[in-house]
Structure formats: C-alpha cells, structure tokens
Structure 1
Amino acid sequence: MKSNAVIAIHGGAGTILRTSMSAQAEAQYHAALHDVLLAGQRILADGGHALDAVTEAVRLLEDCPLFNAGRGSVFTADATHELDASIMDGRTLEAGAVCCVKRLRNPVLAARRVLECSEHVLFTGEGAEAFAAAQGLALVDPDYFHTDARYRQWQLAHDRQQTMLDHDGASRASLPADAAAVAVAVAVAADAQEPTPQEPLDPNRKFGTVGAVALDAQGHLAAAASTGGITYKQPGRVGDTPLIGAGCYANDATCAVAATGAGEMFMRMVAAYDVSAQMAYRGATLEAAANDVVMNQLLRIDGRGGLIAVDREGNVALPFNTEGMYRGYARVGETCITDIYR
C-alpha cells in the first residue's frame, strides 16, 4: 500500500529580485532545500515519527548559512543575535518553544527538549539557555552566528538609520520591528568557506524564518519553526515563530502548519491555528483553509508572507502572498520538489 507520509519545508518568503538571482545562487538554494528534504524523507521512509522528521529538517536549515535561522541569523540593532524556535506534536498537542536565545547552536533542539522534558511550553533568554544546557545541548560563543553577509546587512541598515537621524534628529528606536528591517541586498560572499549567494529577496520585504511540517506513516502530524528575527530589530522583540498557534501548530485531527511572514500580523491573526480551526469548525479542505488565511485574512491587515501545511490525508498546501517563498516537499518514494518563485 502506498504511504501518505510527506514532509514540506520553507526557508522564508518575500519580494523576489529576479535581477539579483544568479543561476549559481538559485542552484545553491535548490540544492540546500533538496538536501534537507532528503533527510526528512529518509526518516519517514524508515518509519520514523513526524516529530523526528521536522526536528531534523529544521536543525539542518539552522545549520545552513543561506537561511535566517541558527548559523545564518541576522543581527539586531545592537549587532547581537536573538533566535527563536518552536515545535508541536500533533499526536498529543504537546509543544515546546524558546525565544531570545543568544548561545544555543540549534534552538529547535531546545524547543524539542522543552516539549519532552518540561511541564512548560515557552522559555526565554537566559532561562531557556540554562534549561537547554541542563539537558546537555550545545552552547556556542555568539560569534558562531556571525556571517559576513549578514553583518554587511547590519552595517548598511545601521548607516541608513544614522542617515535618517541626521536628517530629522528623531529617534527610530520605537519604530515597529518590520520598519526597522532596512537592510539592502548583499553581494556574493567573497569567502569560499561561507557559501552565501547574492540575496535574491528584497530585505526590506523579506521574512526570514525556516519551518517544516510532516505526516508520518502512522498518521501523525508535527510542525517546527525557527528564526533569527529581523535585520536591525529592537532587542527583545519576538515575532510569531515561537508562539504556538501563530507561527507553528499541529493537530492530528486536522493539519500541521509552519508560517513565515510579518510576525506581528501572523500573531494578530493566530494564523497557523486558524488553518486548523477552519478545517475543524467549517469543514474546509486544507487548500481552502490555507489559502483563505494567507490570501484573505492576513491581507486584510496587510500581513505579508506565507505558510506550509500538510493534513492527515497527506495533502500539502504552500500558499504565499509575496512574490516568492523558498519551499519544497517530498513524499516517501517520490522525487523531492523545490521551488522559489510564484
């Protein structure tokens, strides 16, 4: 009998700058997405749980400097890093999350430990790091998250901020986080050890998150998400990624969802949960529910971004209302599918 087991991933959404996407850069993104999908597909093919598949997929995305999570995280206005992650098990509705962590190599692994080893759901900052360290997870020096490409984004954003201050003398410290994302596109990294291609998404309208959703052969669903935040954000700002129901949700009765977009809008719409709720309470299909949330509900409040979702039948939905979203999916026994543009 053919398995319905499937995994889907995303690496962020935004406004595509086709002129800045070289063939080499495009190939790098497709290759990275393909490798992550293969790893998750293998877990599912071996009969592994959806929770393990999404954990491994997001861990690999965190370790890849092409994406804004883990190793490739952007800088805050203070030139520091603050990382968030979450995970949810559709079997039990158990969830775990961490936010504003600065020393956890893989925040998604910490979120998984919160789910499995704590009565709580969300830990923040130093408390999250202490919990993770007690669980034996790797702590790194903050310099681990430094990449030259992301730092150049920070420098350009900082210079632009100073220019704005010079013009009107007014402080921008209270601007909303999305308004502070003023970095411009960066050039191809010169260091061959840091294979970051020319940025194909307009950083003024780029929402850098990674996520994974999966259905396993036993019929169980899971979702996970991770992010490095927004370039030049105010320290302490938290978006939708670590908030269960906003950026991440899974329920075996309906679907698993991982979102990427303007975090404040996804929080206000409780976007990930809304997909599940529409399926549960009005009998919507996965495709109809996901499209309504992304194309109607979010756009009512100018919420830009997208999401990935899979239901208990193995249907996959990958809607987004921006010009592009790094994405892909892989069914057990079939070829991995990756895409970037609309």
Structure 2
Amino acid sequence: MRRELGRATLKEVAERAGVSIGTASAVFSGKSWVSPDTGSAVRQAAEELGYRPRARRAAAESGMIGFVSWATDMFSPANPYYGPVLFGAQQACAELGMSMTYEVVQPDADRLPLCVERGQVAGLLMLSLAPDRAYLRRILDAGVPCVLLEHAVEELPVDHVRHDDETGGYLATRHLLELGHTGPPPAVITADDRIVPAARRLAGYRRALAEHGLRPDPAYIRRGDFSFETGYEQMAALLALPVPPTAVFCANDESALGALDAMRDRGLRVPHDISVVGYDDVAMAARAAPPLTTIAADKELLGAQAVWHLAQRVRRPGMTSRDTQIAVELVRRQSTAPPPAR
C-alpha cells in the first residue's frame, strides 16, 4: 500500500529496489555512474512507497523552478529568439506565484544543473534543440519533473512544448510556390537534422513541393547552423549555382538576414530578383530591408505554456506525457513577389 507522501525512508526505498542505500542516494543525486535500469528501479520503489527526498520536498514547497538551456551560440544573449521565450516563462511564473532560476549548462557536461544537484527546484524547463535522453534520464532519476521546449523525447515521463514546425515549413514553401517559384523550385537554408525544429521545417518544405508535383533538388537544400554567418555563406553558395533559385526559404530569421546581406553584396534586389521567407518573426524581421516575410511563432506563449505544464506536473508527477504544439502563421511582408520574367 502506498504510504503518505514523504513518510517512507531511503532505507526502505533501497530495500524495495534491491540496492544499497548509497546507490539509492546516488540516484536521487543524479550521479552519472548509476545505470538506467537501477535508476528506474529506485524511482519506481520511491513512487510505490510515496518517498520524496527531503531536499526535493523543500524545493516543491518553495515554488522554485529551473530554466536550463545549453551553452551554445543559439542560446546566447545575442540571439533574438530566446529572450521572448524566457520573458513568457517569467510572466507565467509571476501569475502562478512561483519563482524561477536560470542556468546555462554545457551540452557534454557530466554534472547535472546545479539547481538540480542542490535540490533547489521543484521542476525543470529544458530548452534544447536536440534530444539528450541519457542526461534527461539522470534528471528524472533525481526526482525532478521536466518539461522540454523545442524538442521531444519519446518514452520518458516528460511534457513537450514546441511550435508546429512542419506546418510552418509547409506554409513558407507553399507561399513561394503559389507566387510562381516553380522552375526552379524554391531553395531552403536549414540546419542539421539532429536539430528537431530544423528537421520538421524541412519536412514541411518537402511536403509543399510534393503537393505541387516537384522533387527536392539536393543542390538547393543547404545546411548551416541557424546563424547569420551561415545564412550568408549558404546563400552565396546558392547564388553560385549554374541555375540560381528565384526564391529561398530560410528556416529561421537570423539565417534569412544573412541571406539578405549576401544578395545585397551581389547587387541583387529583393524581391525583384529573388524572394526570401524567414521563420520565427523576431523583432528585427519587420525592420529588415526589405521587411521580411516570415513564419510567426509565438515565443512568449512557448515559455508560458511550458511553465503551466510544469506546474501541473510538479503537483501530479505521475501524469501521462503531453506533446503540445503551438500554431504558427505566415506573415506576408515585402521580401516576396512573383519571380522575375525570363
């Protein structure tokens, strides 16, 4: 029979799981040497007995959550996308009477976030573009519920909050095709498929081409890293092709701004010579020259929705996982037009 929450002891959890007290303690501390099977056995025993480590109980009562992002250029203070996400999360915390700490971790780090190791948070928001199942499992084994932003990991008890990126890629590409950019079809500047939003936006691009009876041309699919610099480089490579595209879909606004610079440096006029669509609708997109047609993604809602999910998961850690996709829409501005007459 399940005990009243928090009344079981660590010794009882260890005995039920068939491990030593030291091993059970290591699970709740997120130690990397604990095997996934051992971590699962200890967590199951704790759930059956109603056990929660003392530090975790105090964290849950404090109303403090953690917001963790990887230490990469994509999550740097200079990135125009993530500030609104963090702001939305902070606003939701204020509405719920919660507080939030922010931490940056190294993607290849062996240590868990300090806020997890120190038992300071009741739950964690994980901002990443690619899944890291082993690292996430260690956080869960430490007894900290999680909500993932921008990506999903199957078969783990976490919630996922992300934009409907496949639809976004589809809408951007369909817009260019409907303007008449079919011979050649639009190009795309995206990122590595291990980055979940990039893979889904590319899937939308392919779907739009297929609906128009067109096949993707490998030469027109360019991969950068979502940065201004690689947007410039990949656009320059597209313009150097024997048959340059008349339109390009950039899978984020930063790379689109880099692409615009590459076109200007070569004396091309947008949209008279070539059309460009971005993605995210960051603040500077409307102030680009020309103003950028893009896919609007509600960044503040992404952060707020993640907090709302986490608050529920902290109260009900055994609830089933949810995959919430936030709708996106095409915003037409002055960077797209029918192709030039040839």
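Throughout, read-outs are computed from the coordinates displayed, never taken from laboratory work. Quick caveat: nothing in here was measured; it's all calculated off a predicted structure. Cβ atoms are built from the backbone, for glycine too; each structure is taken alone.
Kindly point out which one of 1, 2 the value -10000 was derived from, the read-out being helix-only ellipticity at 222 nm (-39500 (n - 2.57) for each DSSP H run of 4 or more, over all residues; to 500). Label of the originating structure: 1.
In terms of distance in nm of label points 7 Å out along Cα→Cβ at positions 111 and 271, which of structures 1, 2 is highest?
2
Consider the structures 1, 2: one of them gives 18 for relative contact order in percent (Cα under 8 Å, 6 or more apart) as calculated from the coordinates. Say which. Only one of 1, 2 returns 18 for relative contact order in percent (Cα under 8 Å, 6 or more apart), namely 2. Once distance in nm of label points 7 Å out along Cα→Cβ at positions 263 and 295 is computed for every structure in 1, 2, the highest value turns out to be that of 1. Tell me which of 1, 2 gives 12.1 when you compute mean projected area of the Cα convex hull in nm², for residues 39-230 alone. Here the read-out was taken from 1.
Comparison across structures 1, 2 (criterion: distance in nm of label points 7 Å out along Cα→Cβ at positions 287 and 311) gives the highest value for 2.
Can you spot which of 1, 2 the value 5.4 was calculated from, given it is distance in nm of label points 7 Å out along Cα→Cβ at positions 23 and 127? Walk me through the numbers before you get to the answer.
Values: 1: 5.4; 2: 3.8.
Derived from the structure labelled 1.
I have 29, 21, 20 for semi-axes √(5λ) of the Cα gyration tensor in Å, calculated from one of the structures 1, 2. Which structure is it? Source structure for this number: 1.
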